Structure P
Amino acid sequence: MLPNKSRLLKNKDFQTVFKKGKFFKSKVLSLRFLKNNLGLNRFGFVISNKISKKSVERHKIKRRLSGIIKQISPGIEKGFDFIIIALQGIRGRTYKEIKKEVFFIFGVKE
């Protein structure tokens, strides 16, 4: 799990990124980001009930995404708020496939 200082926690922060942020999309993930002028990156995750009605499956996806972000966060430029949105096709993906998609949307080499 990411530390609190690295997470988007407030609804106001999420709304700001959704309204003013830029957008990038891959097959199973969508990324919204906005400069935050804080000198550190903050991450938020959105895994909808449309992905799975079972909270266990949604939390599993969130834990996987959080773990991957923790690995690559040192290689990402500082000073941004990121929201990672899981899309419909993510449910059947393996950890390696999800990791590959995260690396792709952030433009980080494996």
Structure Q
Amino acid sequence: MANALVTVAYALLGLGFGALGVPLALGHVPPNGTYGFRTARTLSSPEIWYRANRIQGIDLSAAGVVIAALTVALYFAWRAAPASLLALIDTGIMAAALIAVAAHGFVALRRI
């Protein structure tokens, strides 16, 4: 039962990250100080803001789906593992995915 709760929690977190990426990818989030890929450069120009946040939104949506899928796959592969181990691995998956999104954002920003 605890394993299922861990899986549901992390899968929902992943889907939540994915959902947060959609408005960014669609260009529905104007420059602001709260939500989006905020750097001095992205906040300096609406054009740069929308281009960088489109990339980040696509990446974040994809990462969310990957996090959710890997979390569910992990549950079925290691159902007998302790819930704490599943949570630790899920945290690692989430951290790796979000670090990759951020890293790609900075690389892409240099090219814009």
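Every number here is computed from the coordinates shown, using simple stated rules; none is lab data. Computed from a predicted model, the values in this text were never measured in an experiment. Cβ atoms are built from the backbone, for glycine too; each structure is taken alone.
Tell me which structure, out of P, Q, gives -28000 once helix-only ellipticity at 222 nm (-39500 (n - 2.57) for each DSSP H run of 4 or more, over all residues; to 500) is calculated. Structure of origin is Q. A value of 32, 12, 10 for semi-axes √(5λ) of the Cα gyration tensor in Å, calculated from one of P, Q, originates in structure Q. Out of P, Q, choose the structure whose coordinates give Cα extents along the principal axes in Å, for residues 24-71 alone equal to 37, 20, 15 when calculated. Source structure: P.
Looking across P, Q, the calculation of distance in nm of label points 7 Å out along Cα→Cβ at positions 16 and 96 that yields 2.2 traces back to Q.
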